[in-house]
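Multiple structures follow.
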Structure I
Amino acid sequence: MINPWVLLEHSRELSAEAKRSLIHAYHERGEKAILAAEHGNVKKYRDFWVVVGRSDEYIVEDGFCTCDDFRFRGGVCWHSLAVRIADICQLYEEFDLWYTEPPNGDITG
């Protein structure tokens, strides 16, 4: 199987082959990341990337994510994969603003 990041960098689009490769490499996390990027759940602010999840927003920056999966498991979470996919394929909404916490003030999920 071809490296999914090589496919994405080359084509700059989320092709069927790239999706298969991401899912093969990252399983359920890859599937969730693809859906987040395709559905516009990745936001780029001046200071952070933000991924909107089912129940919260997660800050992603330089490979770090505020989600519990990243903090407690220590590996790659689907939020950070979604940011990488969205960045390469230009599948994000960009805001010329500094990020502020959601109204409930809980960004750590």
Structure II
Amino acid sequence: MEITQPKTADVLDGNITQAQLNQWKYKHKKVIKLTITDDDGTILFAYFKVPDISIRSAVLQASKMDEFKALEVLFKNCYLGGDGKIEQEDDLRLNITTAFSDHIQPKPVKVEVL
């Protein structure tokens, strides 16, 4: 009798599965993957969804009082998953959320009066 090993799910960067990534893409349309290197030289990954208008509003309100609080609001509302070390270490979370915030800033718009 042949013994078969259960098929393991494909694990991607940040210890997420392909199925999880597919689910996020289906639910959020866009998933943004960010990469950061910690002090030990380990490459870590984080996945974020693009914030909707209500999240952007909450971030803007928080930024009026405290920029760090605004980044925390952004992280808590947009972070989907990835390497757990990012959630545990303030410096990593701050750096990766700042990079994410920079990425989602409004794009330049050309305006012409005709």
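Match the computed value 30 of relative contact order in percent (Cα under 8 Å, 6 or more apart) to one of the structures I, II, and report its label.
I
One of I, II was used to calculate mean count of other Cβ atoms within 10 Å over residues 48-55, giving 15.2; which? Let's see the in-between values first.
On the way: I: 17.8; II: 15.2.
The read-out was computed on structure II.
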Structure (I, II) behind the derived value 23, 13, 6 of semi-axes √(5λ) of the Cα gyration tensor in Å, for residues 40-87 alone
II
With volume of the Cα convex hull per residue in Å³ computed per structure, which member of I, II shows the largest figure?
II
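No lab work stands behind these numbers, since they all come straight from the coordinates. As the structure is a computational prediction, the values presented were derived from the model and not from experiment. Cβ atoms are built from the backbone, for glycine too; each structure is taken alone.
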